[in-house]
Structure 1
Amino acid sequence: MFHPLAFTKTFAMAGAALLSITLVPVLMLLFVRGRIVPEHRNPVNRLLIAGYRPIIDVVLRHKWPTLVIAVVVLLASAWPASRLGSEFMPTLNEGTLLYMPASLPGMSVTKAAELLQQQDRIIKSFPEVASVFGKAGRALTATDPAPLEMFETVINLKPEEQWREGMTTDRLIAEMDVALKFPGIANSWTMPIKARTDMLATGIRTPIGVKVFGNNLAELEKVALEIEAAVRKVPGTTSAFAERLTGGYYLDIDPDLDRLAQYGLTVGEVQDVVSMALGGERITTLLDGRERFGVIVRYPRDLRDDPQRIATQVLVPTADGAQVPLGEVAGVQVRMGAPSIRTEHAMLAAYIYVDTRESDIGHFVEQAQAAVVREVGFPPGYYATWSGQFEYMQRAAAKMRVVIPVTLAIIFMLLYLNFRRVTESLIVMLSVPFALVGGVWLMWLLDYNLSVAVAVGFIALAGVAAETGVVMLIYLDHALEARAARRQAEGGVLSDRDLREAIIEGAVERVRPKMMTVVAIMAGLLPIMWSTGTGSEVMRRIAAPMVGGMVSSTVLTLAVIPALYALIKRRQLLHAAPHARVVDA
């Protein structure tokens, strides 16, 4: 899902790097001419220096307290981090709802149509709804195994500008859910694209699902019903519905071979009659312009809606032209059986669909798992797994446990290749955890949950935070090297005062390019935070960690890195001149 984003950002940065060393120098020669205002006279730069110089003076006088405060702030971020929820992905508003209730097996076609029409009328009564279209059962395709008792209703919504004041998607779903409470019906709400993706990936059409595995249908249903009852008590559960593995009605027609032989009939001839009389047979095609309509012939409903009528009214023709009632040559009776049979991992499976409006899917599943462990006893050889979005979360977490360390390792390797020193590389790497501070606090303030989108934002933040740290460290190194070169030309050695002045020069005099780097990044991210419309839910969660992280990363870059740099370089000076008296300026 994030491949286009990753490729776009990678190619954009590669193109920008190439242009910065090829086209930009040429453009500078062509257009940067005339009277150029010195940097110390630039009003923006003077304002930044005036505000930053007192700060860097305090930092360099109190280096250890500065580092202690930074560590305390980092540790304090554990509090909001512990209160962040978790989800696979934020709900993507498609502008259309999909209402997917389920009922007990054995519902007739007539009753299903009546219930579907009643539900559609209730949904259409909401002023936010533009149109409603529902279906019961399966479509005319072998890839749709939906039973008759499963409904799918597509609800097209009006633009949000036409909604009632203060109405949101979650509130609208909650109101519809209350209005559509029917006995024996378990409601579930999702969106069309999301539902199809979820069902293709896990087979679960609700945000959370439980899959129970075993070897006996009756025992599976018993365990599934116990899980349904346990999960329904969990706070935040909108509905919980376990698939019924028994209770389906089947019309069994068993040919009597002896009676068939008496009339000179074969089993195939009886099956052909049953297929045409009850199921229907296409006999021709009606042409209407470019449209084609199949003409199907079968017995009228009043002759095939009762087993007794089927046995007496469905006639089987014999070779001599006689018409024999179906009941004379076959047994016709209704039997109970499994509405559907699922298998996974070479075992029978039962699904429990759990719908919740809680955004913190991880915490909800923890509560539900505890309730199942507490209240449900599994027979030997039976077990349950949690699916739906929670299954996605587990897969994503497993990938992140690999991706994040690899990302940090790559950043450190690139830093080491640039500085050729471990010390400077570690200083820049410290910007990563401090950048997380702002991202975590902003996530908590916005009430966002941890998700794959948020993880992508934090991974991108790690690279950007390292970039700003590199900018600061390069200016500090250049200033210190220049000061050391002047002292060497004078025949002296670098003193602690020289170190302090070099840090002030590198940090203060070059504050404008560092702030330009941060402001340019923030300017590109803030419009995303204010965006609305389809897809904005995901993009805001990618941008939020980066926006908050850039704030804390800027503080780290301007205060903590100079203090840490001063301590490390001062120690190096002491080791380089062990007999020199170094005075803390």
Structure 2
Amino acid sequence: MPLETELSLLAQALSLHQQGNLAAAEHAYRQIISAYPGASRAHFGLAKVLSELNQTSAAERAYLQAIALDPNYFEALANLGSLYLFSGQLNEALAYYTRAERLKPENPEILSNLCYLNKEMGDLDSAQAYGLRALQINPDHLGALLNVGMIFNENKRYEEALSYLQRANALSPGHPLVLHNMGVSYAALEDYEQARSCYLAALEKNPQSVPTLYGLGIADKYLGNFDEAESNLKMVLALAPDDLAAREALAYLQLRLGNFHEGWANHVCRALSTQDRTVPPQLPQHAQGSRVLLLGEQGLGDELLFLRFAHSLKARGMRLSYRGSLRLKPLLADQDLFDEWLDPQAEVDTSAFDSVLSIGNLPYVLGMASTTEIPPPLKLMVSPEMLERVGERLSKCATNHFIGVTWRAGTEQSERLLFKEAPIQLLGEMLKNLPGSIVVLQRHPKPGEIEQLAQYAGREVYDFSEANENLEEMLALLSLMHKYIGVSNTNMHLMAGLGRTARVLIPYPAEWRWMEEVSESPWFPGFQLYRQDRVGGWDEAFASLSRDLHSIYY
């Protein structure tokens, strides 16, 4: 076939394609290929038509043939990369995009696609590099701006993320993915009003976006819009019933608000590494003499809280085995709860038991629906030997009146509700005029923190932080404290187990166990609560705590 004829037929086929007459275009391209099998552009045109007809496998073969005929066919390499990307074949997409990029290293579209692809494959460094290269060439490339913003979000560089996402939003106002990711940035920066506005704007364009509805639900929770938060999380679950993050967030919100019936049902579905996945969990059909294996939760505090419910099973005649933290065993030695304690690291033959339950599911299986059904804290046993040892150490303090303090729990890398911190300066200043020896019970204090507390308190403080490594020692120490002030941590559960009370500094939003806008939690009767306000302020909480303590001491 003469070249002029081939070019003329290609032009006709392309015209048919551009007119949207895909069947005729396909026929025309196939005629050219039949007459001239080496016509790479005909194979490329056929591939594009077949791709639009959703004939992915046939399109792939046609692209590969075009590339076999012309290994440097940039458009075929780029399009095949996109075909693989959209079909989820990421490694293949990367290979062909990379070949295309070698041919045209300054093509912003290819660079942006490589940015997105590497981001999806988890190589954020390479993704960022490709995205920034694309933006050097075309500062207004929407896809690159969006992807770089998303990468900075994933790297927790939220202010930088916003700078790119705001540029993307200026180029494409109302783009739902841009607005959603702006919401993610603002939420991470704890500007929940702005996050909420971005999520709402995104939902105007994509009202059934599960990630955006979830983000809105979380923002509403932090803003105290609890009805809206619950509604949005329920919408997520209507669209995605298996979304564990949404179900867990809804569970803790409902428990915090005292909606135990729904809250415990949703709590069953939370993500746990040590949970029998049978849903819903059930007690044995015949209680008397049945064997039940209880699985511990991840935190010592949660274990102590949920083990309160184990007495109900024991009272029904069940024989209980516990696979949880062995550090609790000496503290519960006189409870007569368990036939055996099992090492949480060892394999267990669950077929030997009539039922296997996470202790976090006990409220659900027992049907707890109101605060009147909350069991009292488990009574914990103090070792007389340990009591004597810590008593001797405390005797070296300036006075024999002891005020124990902690100001932080959890790790800063953990989710906000799991990380709790109160300002050490306000704590020290509040303690300044109180009598007694200040005993630091903070787990892993940062360098210089104890000295800072002493400076703010205006006197020596006593460091007993190492006692956190020995639960029996900490229990003995707490039993000798005249006052205990701190954020929610394991020590609060130990104080409850001692039959003592404490003064709890509660960051906003509160963990579910401290509930919402109550002066006393039904889970910890007698504990006085001092809450951070919704905009992050602690002044009123510490002023109230100071007034209460001064009324006792003076």
Structure 3
Amino acid sequence: MSARPSIFSELQRRNVLRAAVLYAGAVWLLAQVITQLGPVFNASQWIARAFLVASAIGFPFWIAFAWFYEFTPQGLKRESAVASDASITRSTGRKLDKWIIAMLALAVVLLLANTFVRKGGTGLQDETASAIPAKSIAVLPFEDLSPGHDHGYFSAGLAEELLNALAKVQDLKVAGRASSFYYGSHNADLRTIGKALNVANVLQGAVRTQGEAVRISVQLVRTQDGFEVWSQSYDGDLDNIFDLQERIARAITDHLKVALTGSEQARLVPVATTSADAYADFVIAQALVNKRVGDSLPRAIVLLQKATTLDPKFARAWAKLAIAYAVLPQYVRADWTASWKISDGAAHRALEINPEEAEAYAALSYNQFSQRHYLAMVEPMQRALQLAPDNSAVSYWAANELAAMGRSRDAEARLKAALNNDPANALLLFYESMMRWRAGDGAGARKILARDSIANSEFALLVLGYLDAAHGHSAVAVDELARAKSTFGSKIPKTDLIEIFRGFAGTPAQREVASKIVAAYPQDDWAPSALLILGEPARSLELFETGKSGLSDGYLNYLWHREDWSRKARQDPAFQGFAQRIGMVEYWKKFGWPDLCKPAPENGPDAFVCR
């Protein structure tokens, strides 16, 4: 009598073990496919979970099937009904082995592909971008669900307020406002946002206002798979708007398991004002100041003046008013001297109320910069950076000042740090493209200007125009430069701008015509820069020094490029006295010389040479 086979040998004979391996491999592969392709078709994460649950339930039935049934040349039969000499389990086993090997090969291919995809660049950051931190978030602009759909600025402003509050939490990475709002307003899919901004989560929301009543609905969503981590609606009114924002911010930090320290434990959203109406005006004005162009700044100023009248102790409104007046003459017809005076007064008022108001310090610094007080601009900017190191607007102005002083490498380091947190910020990208242009990296500048958030903008046109001119593409350059400059605050008519740029990119005769046109606009802020690019540095330097323009950045930045017209200006003998008289040399001695110049003490205590 033969010994009864062991259960293990019987499992092997009936190919049950092979069937189990094949089933597990097939489930794993299909799960990977669902996970990878799900977001492409906007499929919810529950589909992958349902598949895994169904597969787990089906596994014992599959094993039972493999035990009780056998494939034969005549079809599927119960194993007990197949004679031992007619069984083809060995042949079936060999076929299963081939299927298992094929499955393993597919698994290896999938793993390798996934590895290389993860190592690929995002298209908006360096290809060596670090892994996305779990405690990271982008706050997208909130949708306006008010009955008249006329509270868009207010809805966006509330989103920005939450972003600002979360940005102060040390244990949480928060993407910059400009980038978050850019992708939110362009309906980008969540995975694109996650990769571009290097965040694991986004906060989406909607605001409905009716009279004094406010409803804020928010959803915290994972960027990798679109899974909704949490959602909630909050009802209140303008009088308790800060409490609503505090509850939302707390819920976000709780769900992301963010550790709160120090003052964060007490409150995330400070009560900025006791006036609901003042806060509503401020929120709208903040969005208008960010917009800058058209009538945005005058409208913002009216709202901020109203807000500070309703609540004279509203520090943030005073600081925002200082910002608005600091840049006003660049966008509308406004007097520089009057704007500086009002801006400085508003900034000092903000700091009397709150000595840690970073934007007030930034406004004071920029006003000093615009007034050519280059030593005095440094301390308030350092204070602003200390208080708000991740504030993109502060970093932009800091880089702006460094670049104008010729410290291109320091400016670019500041820009790169800011872009790491706000990679789609058009102003930061504009200045980064200028730094690449200065460094002789035209290809790098063009790559930056091709990014969606800046492509086809007046900023991109301006830099592309100079790059195209340097490569002999005169007709294209003239069109690009004239279109760009006509939107940058110059009062010179576009027809004359075209002739000026034809002179810049054309023949000596065209240059002479252009020079006469510029002479007709001596009071225009851009006239000194126009003379500079036309190759008349002495006239240019004199016109800027004796004029009243506050565009220190708009003029001084032209001195540090590699083109002949820029080199000619900084090597002109007139530049020595100019730089000494307006305070540039004094600044360089204390804070660092330009990348392209160095002191020449053998020629005098303030002498220098530039290459």
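Every number here is computed from the coordinates shown, using simple stated rules; none is lab data. Model, not experiment: these values are computed from the prediction.
Given a computed value of 198 for volume of the Cα convex hull per residue in Å³, which structure among 1, 2, 3 does it belong to?
2
Matching task: 1.36 is the computed value of Cα Rg over 2.2 N^0.38 Å, for residues 102-293 alone. Pick the structure from 1, 2, 3.
1
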